[in-house]
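In what follows, structures are represented as structure tokens.
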Structure 1
Amino acid sequence: MRGDARNAKKILIVEDVIIVAMDMKDKLERMGFEVVGMAASGEEAIEKAHQIEPDLILMDIMLDGDINGIEAAQEIRDTLSIPVIYTTALSGEEVIERAQITDPYGYLIKPIEEKDLLISIEIALRRHEFEKKLEESEKRFRTLFEESKDAIYIRDSEGNYVDLNRSMLELFGYERGDMADLTVNGLFADRDDIASFEHTLREVGFVKNLEVNMQRKDGTGLICVLTENALRENGAITGYQGVIRDITDRKRSEEEIRRGYEKLRKTIDGIVQAMSLTVEARDPYTAGHQRRVAELAAAIADEMGLDEQQIEGIRMAGVIHDLGKIYVPSEILSKPGKITDAEFNIIKMHPLVGYDILKTIDFPWPIAQIVHQHHERMDGSGYPQGLTGDDILIEARIMAVADVVEAMASHRPYRPALGIDVALDEIRKNRGRYYDPDVADACLRLFDEKGYRIETKADTLLF
């Protein structure tokens with residue numbers, strides 16, 4: 001979401017610490033968003049939300065006044081369709097669990113980095129836009145027949161059904177007379193699902209899109225989504241109304257898709273391994289280098305808290321990061337003495353060659369770009385593009401550190417292994433200059449505090 005699209009988005013800041021609110025306002029305006037108001041309490045947040053109707057609300061959880069951020073978000077959500085991102089200095093499980101009930105669009109832990117703020121806002125706005133389109137589409141094309149496919153019911157405060165539609169009977173295989181003596185719990189196939197359902201209903205008065213295992217009269221299992229809310233009269237609960245949707249077929253399809261993805265991933269892994277072996281066959285002195293770099297890069301990414309998909313992409317890229325060396329003559333790769341400037345210029349082409357080979361392959365990760373950038377440096381002194389700072393993919397910044405550490409710790413035709421201490425000193429010395437400081441710190445923690453080791457063909461280095 002860039003340029004004009006971002007400029008059109010209005011944001012309400014709810015924060016009771018004025019310095020924090022002003023800092024957040026400055027960051028948002030630098031990003032191109034329009035800050036249309038600031039509130040310091042839950043009551044003021046509710047009032048301004050209705051007056052302004054912003055595109056998004058950044059809501060502090062702990063606020064002055066009688067209404068906290070979670071309560072304010074719930075009231076706003078009940079009446080307005082505005083995405084809310086919580087900002088908080090608290091990260092305890094109890095706070096997160098209470099906040100989840102309001103179905104927020106994200107959490108940001110203070111102090112908030114500008115990059116994290118931007119990413120969270122853009123994700124929230126895109127999700128909200130998608131949800132609005134989906135809702136509008138459902139309203140336009142919904143028919144009586146489509147609605148009748150959902151099981152709809154009303155039950156009393158004791159859990160007995162007092163009214164239900166035909167779809168309910170057909171879904172569970174009961175006759176209307178059978179259902180008279182059946183409570184909602186009797187349809188559950190899993191005690192844990194019953195406990196989760198009852199707890200949520202008791203605590204907040206409604207359940208939304210709860211995925212549960214249910215069963216037909218004949219014992220056939222169903223996977224359903226259950227939505228139920230309390231009916232009240234003069235503040236007292238008189239019953240409940242709910243909708244049950246059968247998603248068994250959808251879940252089976254998702255499982256088939258998952259298995260298909262796993263099969264595809266294994267195929268990609270095989271292709272990548274074959275590419276890696278091609279490089280190592282031409283350069284036996286660095287046999288295993290790509291694998292060890294891949295393992296170290298993945299470990300660094302995990303230490304930094306990257307998600308599983310990113311880590312898998314980094315591992316894949318690491319296995320073939322030197323693919324472009326098939327362009328470099330073998331006599332240069334295995335040359336025992338010092339290489340010339342001309343020979344080094346040939347070697348420096350290997351990231352670009354690797355990129356040209358990989359760019360046409362539709363990987364689920366930015367493999368080609370990682371390979372292209374793995375010799376770039378934070379200060380622009382790297383090659384082949386001379387990129388700086390955040391212009392370098394975080395995956396490539398991780399790969400750069402892993403590549404340097406493994407290369408220095410291992411034997412090369414032109415020199416013996418320098419050892420892990422020398423390699424780590426290089427990372428410490430040039431942290432922030434050549435190497436991303438967060439990546440460097442994560443790498444050093446692995447070796448200094450967590451006992452990470454690099455196993456080479458000739459020997460094993462323990463740390």
Structure 2
Amino acid sequence: MTKIAYIGAGSLQFGPIIVQDILMSNILSKNGLEIHLMDIERMHLDHVLSHGEYVNEKLGRNAKIIATTNRDEAIKNADFVICALEKDRNVFWSQDFHIPRKYGFKQVYGENGGVGSLFHALRNIKVIMELAKKMEELCPDALLLNFSNPEHKICEAVTRLTTIKAIGLCHGVFMGREQLSELLEIPLSDLQTKACGMNHFTWFQEIIQKSTGEDLYPKLRVIEQKGDWLAKWHELALGRILFRRFGLWPSPASNHYGEYLRWAEEFVIPQLQFFYDPYDGHPWENKQIPEGVYTLDKVNYEREWNKDWSKKLLPVGSTEDVQLENEDGTFKNSGEIATLIMESIVNDKKQWLEAVNVPNKGAIPNLPDNLVVEVPAYSDASGIKPVQMKPIPEGIAATIRLHASIHLLLVEAYKEQSKDKLLQAILIEPTVNSYRNAVDMCNEMLILQKDVLPILK
């Protein structure tokens with residue numbers, strides 16, 4: 001029997017569709033399947049449990065699905081632990097974004113990169129490290145499949161400070177593949193790609209048409225040079241500049257890889273992220289959480305053309321974002337690769353993985369070995385095996401190495417309960433331009449988020 005523990009199963013975005021993916025798997029269901037859904041939000045948990053039971057019955061599975069608020073009970077003797085958790089996400093995200101910018105630090109989003117991401121990471125590291133340490137005791141051989149952001153910072157804490165095997169999963173590279181498919185006018189199924197780098201800062205080393213074996217980079221360069229600069233500006237403009245200067249197509253989109261660059265604001269409009277009128281009070285005070293707008297293109301389409309003043313985009317992570325069934329009544333697949341990984345391990349069948357976040361260990365030769373990188377890999381019963389990549393261009397590598405040092409300082413700040421180490425990480429962050437403002441910003445964030453951050457002395 002395969003036991004899967006899903007921590008943070010009440011996630012409105014990931015919960016129902018990931019449980020659905022698991023139940024759709026013939027391989028995972030073949031010899032008996034237990035899914036333990038754990039969350040501290042019972043109402044959200046019941047929603048996911050109800051959907052899981054519906055899928056279980058409709059597919060004729062005999063899976064045992066258990067919902068619990070007890071984490072240790074859920075993970076005991078588990079084969080796999082899925083983690084997708086975030087406490088009061090949009091409340092704290094709005095702080096991560098606005099407070100550093102108040103002090104003049106022009107970060108783009110502050111989710112995975114930028115000053116705000118350091119606090120985002122520490123909040124989630126606190127909870128996920130507690131989970132990983134309990135896994136050492138209750139399911140030491142289980143694989144931790146992490147969906148929580150910031151992927152690289154969290155996975156680096158787990159892999160540096162525990163014996164647990166952890167892998168970070170993100171669909172960013174798939175977004176990059178979709179861009180390439182559209183630009184090159186080639187079906188996704190006919191695209192062979194290899195991308196590597198750091199989560200939300202990955203670069204395609206290989207773009208080949210499967211059916212012909214043609215290297216598509218020359219064609220992509222011609223297409224990009226002829227492109228209208230304003231076409232999909234918010235998604236691609238920064239990426240086009242990076243492509244021109246560094247020679248590789250980046251992934252997933254400007255609003256993500258821009259988080260790692262001080263000059264990204266020339267190409268991205270970050271003011272939309274959690275926009276609100278401060279005269280009415282801050283979101284974390286009045287609980288009127290604004291929308292997390294990721295792309296201006298969608299805003300333009302939804303609001304300018306429809307001329308609908310009352311229409312609102314759905315906040316990031318709303319259940320309505322995820323369509324669970326096709327028109328013919330069959331179930332959708334999420335496109336996430338967690339189930340593929342579990343299947344390959346259970347069935348000992350080699351599986352290609354477009355992108356996983358794991359310790360480098362030489363996979364990208366000119367990056368530090370302990371840095372968690374995003375690379376393609378294969379998986380089977382023996383585990384995850386990253387694909388050997390070429391060195392990446394030095395300008396890109398230099399940027400990543402700086403962030404590797406920030407990650408290391410952040411992990412040390414957590415381990416040593418050290419505010420000094422956190423300040424060191426802040427002071428070398430590319431968007432920081434003032435020592436005094438860095439200290440004041442850090443102090444304000446530590447007060448605002450004192451209930452959810454680890455102890456820092």
Structure 3
Amino acid sequence: MFRLNFKIAFRSLMRYKAISIINIAGLALGLSSCFLLLLYISYERGYDRQFSDSDRLYQVMINLYDTDGSILRTIDQTQNVVAGTLKSDFPEVEESARLTGSYARLLKAGDNSLKLQSRYADANIFALFDYTFLSGNPANALTDPNSIVLTETAAEQLFGTKNVLNKSVKFEDQASLKVTGVIKDLPANLSYNFQVLTPWKLFENLNEWPKTPAWGNHDFNTLVKVKSNADVASLNNKLKGLVKRNLPRAKEDLFLYPLSDLHLHGSFVNGQPGGGRIQQIKLLIGLSIGILLIACINFINLATANAQKRAKEIGVKKTIGASRFSLMFQFILESVILTTVSVLVSVIVVEFSLPWFNSLLGIQLSIDYFNPLTWLLLFGVLIATGVLAGSYPAAYLSGMNAVKSLKNDLNFKQGFNLSFRQLLVIGQFVFAFVLIMATVTIYK
């Protein structure tokens with residue numbers, strides 16, 4: 001039965017080639033835009049979630065108080081003593097590490113020299129982030145003050161190969177370092193990205209001031225991994241007053257905030273998350289839904305506009321005993337076939353558009369065809385779009401009066417159906433206007 005319906009649906013689509021091509025083009029364009037937005041949304045939501053213990057990684061934040069006790073602002077720069085204090089004094093903390101900001105550092109290997117984005121970090125940074133080591137041992141990669149860890153691209157830029165373990169690198173014309181590890185290139189959607197990682201001990205050897213424990217500076221980032229059973233809310237209560245106990249004049253408090261939430265919810269008001277990039281993501285989700293709805297409404301309008309051409313076909317089928325359900329199934333199947341072709345076309349369009357899109361936004365988006373979620377998303381969009389776009393035309397066409405259909409005596413210019421189509425057109429223009437305004441707002 002399904003095979004027969006499929007043949008009938010396919011022949012109907014081939015019979016009305018112009019309508020089919022317009023529908024495929026409209027849906028493909030809408031789906032392409034929707035897929036690009038969903039890829040970007042997925043990229044933004046995936047920030048700092050690539051590690052096995054991402055749910056246990058926290059950024060140490062500081063609330064700074066005004067003279068009246070209100071929270072003046074919230075910062076993510078902490079003192080150089082915080083990491084060690086949290087690890088030693090609070091059993092809920094499993095690991096902690098300090099990092100500096102990312103700066104372009106001059107590296108030389110033989111006659112080759114270039115500047116690469118570099119950070120200093122504690123040796124146990126690899127206990128927090130499970131980077132993929134291509135060579136070297138994460139347990140001792142940064143224990144030697146004169147060691148250095150490179151990403152694979154950085155290694156190739158410096159040496160022309162990834163096999164650089166134990167080779168020497170001149171760092172800022174100040175120290176000769178030995179390559180103790182090469183890691184796989186990091187994804188772009190990480191808060192703490194780098195090309196080069198050097199030991200905290202080297203930082204202290206090259207600079208005197210970081211050696212002195214100080215509760216008054218705010219120059220470094222501190223990350224912690226809490227134990228799996230830790231109560232972070234309770235731990236944050238314990239952290240209140242910690243700075244003041246060590247520096248009586250201090251007007252600030254530490255607290256832990258999930259690292260995976262920091263990118264999207266990094267705007268704080270009175271010490272609480274008050275928005276951030278999540279507002280843009282919500283707007284983009286609305287845009288993707290709006291674009292898809294416009295494409296579906298366009299499909300519905302074209303399908304119902306083509307109803308008069310198919311009136312006799314429907315009348316004949318009803319006369320020979322076709323039920324309304326079987327007719328609805330046929331029309332929805334036609335919609336799903338059109339949507340399937342549109343999805344395939346849209347994937348091709350997206351693949352060709354990604355280089356331009358990535359260049360425009362300065363990011364690295366790609367379709368991961370080996371990820372089951374990718375296929376689940378494509379299949380879900382296919383079914384949802386096919387059913388959404390095909391349901392009303394199916395109900396409308398299958399509900400035609402058989403006798404009037406055969407006599408070609410249907411009135412297509414009066415009644416509810418025309419009013420509903422007019423409503424769809426109005427809705428389509430409203431959605432388009434909202435999308436244009438939202439796009440201008442995002443651009444501004």
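Read-outs throughout are calculated quantities, based only on the coordinates presented, and are distinct from any laboratory measurement. Just so it is clear, the model here is predicted, and its values are computed rather than measured. Cβ atoms are built from the backbone, for glycine too; each structure is taken alone.
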*Suppose you compute relative contact order in percent (Cα under 8 Å, 6 or more apart) for every structure in 1, 2, 3: which one lands on 7?*
1
*asked:* Can you rank 1, 2, 3 by distance in nm of label points 7 Å out along Cα→Cβ at positions 166 and 382 and just name the one with the largest value?
replied: 1
_Between 1, 2, 3, which one scores greatest on distance in nm of label points 7 Å out along Cα→Cβ at positions 254 and 430?_
3
*For the read-out log10 I(q)/I(0) by the Debye sum over Cα atoms at q = 0.10, 0.16 Å⁻¹, for residues 238-333 alone, a value of -0.43, -0.94 was computed from one structure; give its label from 1, 2, 3.*
2
